[in-house]
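Take a look at the structures listed below.
Each reported figure results from applying straightforward, stated rules to the coordinates on display, with no laboratory input. Please read all numbers here as calculations on a predicted model, not as lab measurements. Cβ atoms are built from the backbone, for glycine too; each structure is taken alone.
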Structure I
Amino acid sequence: MQHNILIGLLVLLVAYLVYSNHVDQQARLQEQQQLQQSLAQFQHSVEQQKADALNRQQALLEQEAELLKQQQAVIQQTRSQSAQLEEQLAASEQQSQQLEMRLQESAEQTEVLNEQLNTLDLVVEDLAEKQHQEAQLRKEYEAMAEQALQGSYRARGLQAASMIKTMVAEFYLTEGRFPRSNTILGLQQPTAYANEQVKSITVGKGGRITIVYTALSGKDNGAINLTPKIKNGQLEWRCSSWDFEDIRDTMPSCFYGG
């Protein structure tokens, strides 16, 4: 009888162990399924975030491409304006050459006049008048020659600043503001641009470029200012000087004053 009871207890124990193991397996299986579902949801969320990020990145790239296209168009226009200024400077040089030719012709006429005066030594009044005319013509010749030379020196200063104008325009397009110093624009110190005609080239507040000249320009420390201005969305430059009253005579595109 006791033997049968032991056998029955053993059977119950085995059955309990089998049932308990089965329950544990079911629980682990459910946990594994839940974990797989959570992992799948997480992977789906990550993939969705990646797709959203790629879409946003693509949109930003398209915006940057459009902005770059607009910037290139403005830079091209600025370069075109610089080319026009160079053409104007070339025209000014040509005018100076023509003036020198006319002055040479005047000099030749003066020589002819001198020959005529030599033949009229006996006519004192006529000789005095001729001499007076000669002196006046020489004075006008010297004044015209000096003005033409001074104009060419000033034009060379503007030509030296043309590259800096382009850099100011590109800085504005990139930064949305004008530089206020040579250092910010990545240029050398103002006096580094000195030569026979120019003492310094300075970039100041609002992107204004100031060219300070030597005495060869007609006035020692005389200055010409190139001031940038945005008008109707376009970058324009104003050339002005408080130092050279005759600037319109030598540079028609510049103004006397502020």
Structure II
Amino acid sequence: MQDQLKVALIQSDLVWENPKQNRKNFSEKIESILNEVAVIVLPEMFATGFTMKTETVAETMDGKTVAWMKKQAEKTGAAIVGSLIISEDGNYYNRLLFVEPSGVITTYDKRHTFTLAGEDKVYSAGKEKVIITYKGWKFCPLVCYDLRFPVWARNVENYDVLLYVANWPKPRILAWDTLLKARAIENMSYVVGVNRVGLDEAQNEYSGNSAVYDVLGNAITAIKPNKEQIEVVALERNHINFYRNKLKFLDDKDEFILK
């Protein structure tokens, strides 16, 4: 178990429905990370942007972007995290992949599809919450709109890091900032949120506002909005243990069953 875990957040613009160019762009960004890190986090649908045109850009788990993620993880020695459009068994999924350097892949399918954009009409919703143990740290990976649903994120598994990848538009960015902070406080965990920047094909604007919050809700990153940026942050095991043992708020959490 590592007492410290370094995570790189890549806040980036995306080239619309162009996986090849996005892979090239992210290869360059990943190569520019000089620090030794354990996890590298990319935005939601990092290969395409948030598109509903699944038939033109969907890939399979044997596709080029998954292979690229495996190659990057092996090359860097870091887990690569981001979501893709995956076609499987006649369905399309907004699927987060957590790809380890060993080649092990853990997946999470976005549970809350974004009805405002019609995502629910195109993509099948995931049904299972996933906890990933990596280097002794427990991650709970979620995707964008999931952030608005605190019951789904509730820390009943004693995870250490709640991780969100997103395409969250600028007009509602106050909700992104506020809810990331709230999720950290109520779950007494680190929260990592990586959002894109730039304009998409529909002229939706994204400001990024990627951030990491500690268990007290303090922002421990200084990523600037509206620009591409990479920041490496160190998560500390002692920080989690100290405040959970001192405050014991999670001991008083409600019990519930999700249906």
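Given that mean count of other Cβ atoms within 10 Å over residues 29-36, derived from a single structure, equals 10.0, which label among I, II identifies that structure?
Going label by label, the one that fits is I.
Going by relative contact order in percent (Cα under 8 Å, 6 or more apart), which of structures I, II comes out largest?
Working: I: 11; II: 20.
For this comparison of relative contact order in percent (Cα under 8 Å, 6 or more apart), the top structure is II.
Which structure, out of I, II, was Rg/Rh (Cα atoms, Kirkwood Rh) calculated from, if the result is 1.68? Walk me through the numbers before you get to the answer.
Details: I: 1.68; II: 0.94.
The correct label is I.
Match the computed value -7000 of helix-only ellipticity at 222 nm (-39500 (n - 2.57) for each DSSP H run of 4 or more, over all residues; to 500) to one of the structures I, II, and report its label.
Source structure: II.
Which structure, out of I, II, was distance in nm of label points 7 Å out along Cα→Cβ at positions 125 and 189 derived from, given a value of 2.0?
Working: I: 6.8; II: 2.0.
Computing distance in nm of label points 7 Å out along Cα→Cβ at positions 125 and 189 on every structure in I, II gives 2.0 only for II.
Can you spot which of I, II the value 10.0 was calculated from, given it is mean count of other Cβ atoms within 10 Å over residues 21-28? Each step should come with its number before you reach the end.
Values: I: 10.0; II: 17.0.
That value comes from structure I.
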